[in-house]
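Enquirer: The following blocks contain the structures, represented as structure tokens.
Bear in mind that the values in this text are calculations on the coordinates, not laboratory data. Nothing here was measured: the structure is a model prediction, and the numbers come from that model. Cβ atoms are built from the backbone, for glycine too; each structure is taken alone.
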Structure P
Amino acid sequence: MMTRRDLLKATAGGSLAGAGIAPWTPQAQAAAAAVGPMKITKIEGVRFRQDLKIQGIAPNWMWVRLHTDTGIIGIGESYPGYEAHRGALKELAGLLLGKDATKIERLWQDLFYHISYQPWGGAETRMLTAINIAQWDLLGKASGLPVYKLLGGKSQEKLMVYNTMNGWPINGMREHTAPEKLAEFLLGRGIKGIKIYPYDRGPVNALARHGGTFITQAELKQSLDPVQRIRKAAGDEIEIALDLSSRWNLPCSMQIAHSLEPYGIMFLEDAMLPDNLEAYASLARETSIPICISERLATRFRFREMFEARAVDVVMYDVTWCGGISEAKKISDMADTYKIPTAPHTGGGPLLWYASIHTATSLTNFFIMESVYHLYNDVYPHFLRNVPAPVNGYVTAPETPGLGIEVREEAFRNGDAVTETVAEL
């Protein structure tokens, strides 16, 4: 059997390099063999105080902690809310307690098939996701390796980021009141991309007026205002993406896309719900703007349908929603066979940020990473010590074992975070 020392030596020497299509890479197999079984002995949920606000942001995430007989604890996350997720976690606990946490693929499949006996999705799928992230964290901690190395090593030395607004301010600046200043602020930090939401917030808010079923010519032109102001102030130095919040019908989506075509848009995200991929395929054919979808989909099975329909140009998933790190890697590898790049969604909790960075670091088809200045700069540090922050427009993965998270115990001592035992041997 390969010892932990042999594993570390082999990995350092590069003899385990290279990633396969599946996330269960040679690195991960060797790590699991080296550390041996780790029996799951206790499952905990972490909730955050409901009335807690950190600079206006309520931490609506749930953390899942897997304890093992080795004393090592792995941590995962999903969102939003706690109560429904706690119930789903309790339902899945019987399939986890006493099992070997290093059997990442086996446990994912067992949990997924349990969920699939009913219409799957929602809280059960999100708890499957959080459990999977915690397992990768456990394996990394036990083997002494950061998660990205277990996924195949660095395909990206550093990850280019853009900043998404979505109602989050930057030093009091908002997208509909100061788009030029926001562009200047981001460019000053080397961040050369911004995502804005002019169709569902701000002075025009055509979505609220018509519910996504109609948009007037005047509203189309007025909604271009922040795009035009950013282009006037920053020229082509900054990339602009737009999110339509999945609320529009196909004719409106086409009108919006055509109106944006002269402005060199990086991608148009979630124009419609992804419940009719043929509609998305029609949109993709009718516009020159790359179409991006969607953090609203879970598992490689739904993404496969999207790829086969030729409905997407840039694939986006949320690592804490789609099925976890294992599934995110599979989705990305599948996308790569269609020559489609990956741009992970990260507008959630802090563990999503870490897990996405590790996953994206291992991807050969990485495109660009969403980031939220207000979250990694103002909110996440309330709970974690070592939050990765972009430097000159790029972020890098922690080199410490597992996800590399350093939790601030003060948040637990003062009651901002509360741990609850959900199940125990």
Structure Q
Amino acid sequence: MLQATGRRLFILAACGLFFMACLLGMASKTKSKVYIKKLKNGHYQLIVNRKPYIVKGVCYNPIPIGQNHQYDWWSDPNKPWIKDGKLMQEMGINTIRIYQPGENPEAVKKVIRDLYELYGIRTILGHWLGFWEYPCPFYGHQDFRDKITKEVLEMAAAYKDEPGLLFWILGNENNYSCLGTVNSWSNDEIDKEPDPQKQKIMRAKIYYSFVNDLAKSIHKIDPHHPAALGNGELVGLEVASRVAPDIDLVACIIYRGKTFGNLFNSLKLTFDKPLVLSEFGADSFDAYQIKEDQNMQAFFLESQWRQIYKNLANNKEGAGNCIGGTMFEWLDEWWKHNEYDPESWKAHDTGSNWSNPSYYFDVKAKENKNMNEEWFGITALSEDLEGGINKRIPKKSYYVIREFWKNPNVKIKNPK
């Protein structure tokens, strides 16, 4: 009888321990959830591990000198992300943005895990949604939507359980295809409409409804990470507000120079969702003086980050709908100016392909072309090798933003 009682007590104790372990496990899973929180004042916060999280990030694509965008850096045996991760951590970066993962899931997982486990850096994963497929993205055709849906959901299923995952971004500037200016597409119904403006609205409804369907499907597979709409500027969001309610946040690509203007309040009125600046920045080459100018880049980036911080939640001066941003970009890309000429990938070209008057220091360059695609990195590449990869040389903006993040209320004088 005593032995039986002892066994019962042992079993009860064991069950109690098992129950507690289950509770702890559930708490652990809940604790790791990433979600958007809307505050009583209407402001938004990104919550990670039960704490507000400000995205302090960079767009990441570590292409070495002499290669272009087709290079499989995920499988580089020299692991450039290890060197980069250390430098990022020292700067204060907590997030990288990847436009689309590589083809080898195990290699991608290795990068995500290394950055998170070694440096605490989380990863935003995205998908181009077929925007750059030749001849153009056919969002008006069901077979094309089915193809992209399959790719996106396979991505979500493959990486949803990675502890270092932050959230998803669907698309980038794909909304411009609705305008008929970049990678334009159509279908029979749109072609029958004679009014060009109505055609644009029809395309926008089709596209944003498709992204909304993707977001809903991702939520079913992965309820623990938000899904963002990648959008060029605010173009088309008045349509998205009507047909894409399941989007968790908007990820905007913005190049407005020193200030983002009325961006934050405009979004709040147009599509009341939290905002992450998923691509913004400035290059470090003065196209007018035809020389590098790191001070110019640092000036713009510091001003932009001050705008971001002003519009974070619980700041009385701003809209309270911003959760941070990912600067474009971590490294200079030597292949950008002549992307189809392999010889040019070995040279740091100073030519510019487009104009943006908001970056007013060098807008008087020839033909007003002042945006130098190969010089947007906050870290420069050297032809010298260290550990099999091009040596990284932080620019002035690296130090300026590092000091800003340490104390956003202090005006930076000499950061280095």
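Enquirer: With relative contact order in percent (Cα under 8 Å, 6 or more apart) as the yardstick, tell me which of P, Q scores highest.
Expert: Details: P: 21; Q: 17.
If we compare relative contact order in percent (Cα under 8 Å, 6 or more apart) over P, Q, the biggest value is for P.
Enquirer: Who wins on FRET efficiency 1/(1 + (r/R0)^6) of positions 128 and 248 (r between Cβ atoms, R0 = 25 Å, to 0.05) among P, Q, i.e. which is largest? Don't skip to the end; give the middle numbers.
Expert: Details: P: 0.25; Q: 0.80.
Once FRET efficiency 1/(1 + (r/R0)^6) of positions 128 and 248 (r between Cβ atoms, R0 = 25 Å, to 0.05) is worked out for each structure, Q has the highest.
Enquirer: Let me ask something else. Taking distance in nm of label points 7 Å out along Cα→Cβ at positions 40 and 56 for each of P, Q, which is largest? Can you show the working numbers first?
Expert: Working: P: 3.9; Q: 2.9.
Across P, Q, distance in nm of label points 7 Å out along Cα→Cβ at positions 40 and 56 peaks for P.
Enquirer: 63 is what came out when volume of the Cα convex hull per residue in Å³, for residues 320-367 alone was calculated for one structure; which of P, Q is it?
Expert: Details: P: 63; Q: 137.
Corresponding structure: P.
Enquirer: Tell me which structure, out of P, Q, gives 22.9 once Kirkwood radius over Cα pairs in Å is calculated.
Expert: Working: P: 22.1; Q: 22.9.
That value comes from structure Q.
Enquirer: Computing Rg/Rh (Cα atoms, Kirkwood Rh), for residues 224-359 alone for each of P, Q, which one ends up highest?
Expert: On the way: P: 0.98; Q: 1.03.
Answer by largest value of Rg/Rh (Cα atoms, Kirkwood Rh), for residues 224-359 alone: Q.
Enquirer: Next question. State the single structure among P, Q that was used to calculate mean count of other Cβ atoms within 10 Å over residues 392-399, giving 20.4. All intermediate terms of the calculation are to be shown ahead of the outcome.
Expert: On the way: P: 16.8; Q: 20.4.
Structure of origin is Q.
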